[in-house]
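Structures follow.
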Structure 1
Amino acid sequence: MTERWTAREALSAVTDRFDELPHKDAEFKGDGPIDWQGYGVARARAAGRTGEAESVIPGTARIDGCETVLIAFEFGFLGGSLGERTGDRIEAAYEHARAHRLPVVSLLATGGSRMQEGMRALTQLQRVARQSALHRAAGLAQIAVLRDPATGGGWATLGAGADLTLALPGAQIGFAGSRVRPAGADPWAYSAEGQLAAGAIDAVVPAARLRRALGSRLRLLTGGDPAGSPDPVPPPRALGRTDTAGTGRDAVRRARDPERPRARAYLADWLEERVEVRGDRCGGVDAGMVCGFGLHAGRPVAYAAQCGTATRPAGFRTAARLIRLAGRLGIPVLTLIDTPGAANDAEAERAGAGAAIAEAFAAVAESPVPVTSLVVGEGGSGGALALAAPGNTWATPDSYFSVIAPEAAAAILKRDPGDADATADQLRLRPQDLVDLGVVRAVVGNSLTQHSW
């Protein structure tokens with residue numbers, strides 16, 4: 001079972017300080033906008049039971065030392081549902097946040113829109129979505145914490161629409177609430193853990209660690225410069241061999257060596273702190289693509305790193321999501337390239353491989369912040385090039401980058417399989433060849449300085 005906090009308990013658990021914003025609630029008359037019999041009495045009962053006048057409590061807060069605007073939902077007030085006055089409060093909170101250049105954190109516990117207000121309640125989702133969109137356009141971060149339950153329109157706007165989404169263990173999450181799901185529906189699909197596996201949320205965080213988890217993410221997401229153009233980050237140093245390969249085939253063997261340092265080793269060496277951005281928000285997670293934010297030399301950096309496997313459509317979409325988020329927040333990007341190529345099996349094609357690769361190419365091409373790329377292993381065809389920054393790509397000595405793998409090139413050219421070694425030399429795929437061709441800037445060394453050829 002997940003932690004069933006009231007709104008005030010949630011505020012106490014995650015904040016160092018909370019100051020409720022003054023409310024300008026419209027006068028509530030009778031039984032509401034559609035004259036739902038007994039609605040006024042139900043509201044009065046909810047207020048008496050919870051001590052709250054509405055289902056959300058907005059305010060300014062400090063979370064683990066970070067200033068933010070916070071919106072806490074009270075599930076005990078009519079199921080944390082969204083009505084007109086809820087919309088008023090959420091809109092006012094977002095407007096205050098933009099006026100003071102603050103991120104927004106939502107502590108969601110909601111069953112969705114308030115039936116007793118009919119379509120007037122449902123249209124609040126449009127108001128909330130507009131405020132979220134304005135916040136994105138202003139280059140300000142949004143983080144959602146999903147308590148139990150987080151369903152309906154609240155999940156489909158503040159929850160799923162946030163830049164990063166965390167959930168408490170065991171929380172019910174989904175557009176369909178427990179009473180309206182199809183008979184026999186798999187409960188796992190509506191759980192925090194199921195949504196994590198499906199790439200719909202970024203992390204499941206135990207209650208005791210939530211304050212620190214929010215603090216680290218707020219520090220990383222608010223350290224950029226959305227109004228300016230940050231300097232590009234330098235490429236990481238080489239962690240493997242420092243001598244370059246004598247032949248093309250030797251370069252391929254080195255890059256395929258299972259003992260060669262991989263992306264996670266580079267991230268651990270180069271970043272002081274990091275948090276993960278997980279999933280493509282389309283039902284997929286690629287374990288071979290690691291994305292997130294971290295600190296390098298005290299400066300926030302976004303990273304998208306291939307981990308040596310064939311990159312799947314979900315991986316490309318997750319990387320694109322990360323790069324676009326970094327662009328909105330003014331945070332420079334590092335990509336680490338290491339893949340034999342894009343996954344090309346039938347499942348990948350059904351998942352939209354071509355469109356996903358195109359999305360990654362577009363995210364890099366359109367990025368308003370500088371992208372730095374380092375080839376740390378295999379650079380296999382378009383699946384690798386999709387993450388490479390034009391004009392700012394580097395290579396390690398134990399890597400290669402090629403239009404296609406030499407074995408595949410030999411097959412396409414109708415050569416004998418034994419000709420793959422000679423074909424590798426013809427492809428000029430060694431790091432020093434790539435410098436000569438102008439594809440990469442230089443080959444990095446094992447110190448913080450780089451060496452060109």
Structure 2
Amino acid sequence: MNHLRRSVLGALALCATLAAASASYGDEDTANEHVQLVLSFLNDQDKDIRALAFAQVRTQSPGGAATERFAAQLAGLPADGQIGLLGALADRGDKAARPALLDLLAQTSDAQVTIAATKALGPLGNSKDLPLLVERLGSESPGALQAAARSSLVRLEGDDVPQSIVDAMGHTSPKVQVELIEVLATRRALSATGALLQASLSGEAQVRRAAMTALGQLASAEDLPGLVRGVLRAEPGKEREAAEKEVMFVCARIADPPKRDALLLEALAQLPKADQTAMLSTLGRVGGPAALGVVEAAIASDDAEEHAMGVRALCNWPDASVAPRLIELVQEDGHEGDQIAALRALIRIAPLPDGRSDRQELELLKLAFSLATRDQERQLALKRAAAIRTPEALRFILPYVDRPPFAETACLSVVELAHHRGLREPNKAEFDRALDKVIAASKDAVVVDRARRYKKDETWVRPTQSQ
């Protein structure tokens with residue numbers, strides 16, 4: 001069989017070379033001989049020989065006529081041969097195969113062939129195939145068919161495809177609308193931004209969330225007024241927080257930093273006072289000097305709600321520049337809830353990489369720890385210390401491995417620091433002692449396993465969310 005395979009490969013390679021050379025000189029006979037030879041091997045019983053033929057389909061005998069002859073074989077092949085040839089034609093990328101592909105889709109009852117043909121429509125189809133793909137996207141069939149339809153919608157060529165996807169959104173279920181929005185985002189369909197802004201106002205929460213996520217990737221400064229409406233439409237809580245972050249991402253792409261908060265403030269200026277107050281939280285995520293002035297005015301307000309929203313905005317700040325003000329709020333604010341929020345924000349921003357040294361980051365975190373009056377915030381500080389990758393951070397954490405209220409949090413932070421070989425290896429003796437303490441103290445099997453692995457200089461792979 002190996003001898004036969006070598007013979008077949010040699011014959012195909014020789015004919016391909018001759019066909020390519022002949023095509024350059026207009027000699028169609030040799031090129032046709034190569035096509036005929038490939039066709040003869042597509043039906044071979046040996047899967048390795050068929051694989052060689054598929055490879056030739058992918059790369060040899062260019063031109064629509066050859067593609068049509070290859071594609072015409074689809075109907076006569078068994079299912080596994082159809083799947084192999086569909087993949088080869090998809091890689092070939094010649095749309096001359098489309099009619100035969102559509103015929104196969106209409107006739108086959110094999111689920112795996114249907115999936116392969118649906119996936120091949122991406123490189124081989126056009127916008128006329130979009131309704132079929134949208135239908136498959138919303139089918140109740142196994143997820144593989146939906147994945148194939150999604151893949152093809154992403155790859156489908158044509159300037160009219162994004163608008164066709166937008167048009168289809170108006171006639172589908174919320175679940176399919178979400179899928180189509182994600183397709184538009186993956187395609188980087190900037191022309192669909194207006195439709196996405198409209199979708200962010202949908203009565204369906206899942207559609208709103210998907211639209212705001214896509215806008216976070218595609219929108220620009222000009223879209224800020226619409227994005228603000230999307231934030232206000234989101235339900236308070238997790239949905240609105242996620243929407244606020246998408247506005248933050250858009251503002252972060254504005255090339256001129258001083259314009260980021262200024263442009264957002266321009267958009268907010270068109271809102272009623274109550275909506276401006278509600279948007280303070282979003283403004284805080286963007287930060288900036290102009291934003292800080294507005295936030296400070298809100299904090300100084302006699303109105304309890306406006307004051308609380310001002311504090312919340314400051315707690316959302318993207319860097320540690322507001323640390324002194326947060327410290328003041330922790331020590332002096334008259335509302336316990338606001339004091340706690342300010343302290344948790346201080347702990348969050350302390351290790352942020354914003355130009356301060358590791359020592360400065362750790363000193364700020366230690367100060368926040370000293371200001372804490374509850375174990376919840378102390379544990380949060382110990383957890384955040386793992387973001388400061390220095391031996392000094394390890395020394396700050398280590399004493400709490402032996403203190404029951406904080407032991408597991410401290411153990412986890414120790415192994416998080418030890419995870420970084422560039423920190424662990426130059427300080428091996430110190431880390432080995434710390435890891436020994438973790439092994440003795442922790443009740444978490446995963447933490448203990450990690451500690452043992454790091455001691456032996458072994459790797460540990462963090463599981464993905466799907467695991």
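Out of 1, 2, which structure matches 23.6 when Kirkwood radius over Cα pairs in Å is calculated? Computing Kirkwood radius over Cα pairs in Å on every structure in 1, 2 gives 23.6 only for 1. Among candidates 1, 2, the computation of distance in nm of label points 7 Å out along Cα→Cβ at positions 136 and 176 that gave 2.6 used structure 1. Out of 1, 2, choose the structure whose coordinates give FRET efficiency 1/(1 + (r/R0)^6) of positions 56 and 160 (r between Cβ atoms, R0 = 25 Å, to 0.05) equal to 0.90 when calculated. This value belongs to structure 1. When distance in nm of label points 7 Å out along Cα→Cβ at positions 192 and 344 is computed across structures 1, 2, the figure 3.6 traces back to 2.
Of the structures labelled 1, 2, one was used to calculate relative contact order in percent (Cα under 8 Å, 6 or more apart), giving 11. Name it. The correct label is 1.
Structures 1, 2 were shown, and helix-only ellipticity at 222 nm (-39500 (n - 2.57) for each DSSP H run of 4 or more, over all residues; to 500) at -21500 was computed from 2.
Values in this text are rule-based calculations from the coordinates and carry no lab data. Computed from a prediction, not measured in an experiment: that's the story for all the values here. Cβ atoms are built from the backbone, for glycine too; each structure is taken alone.
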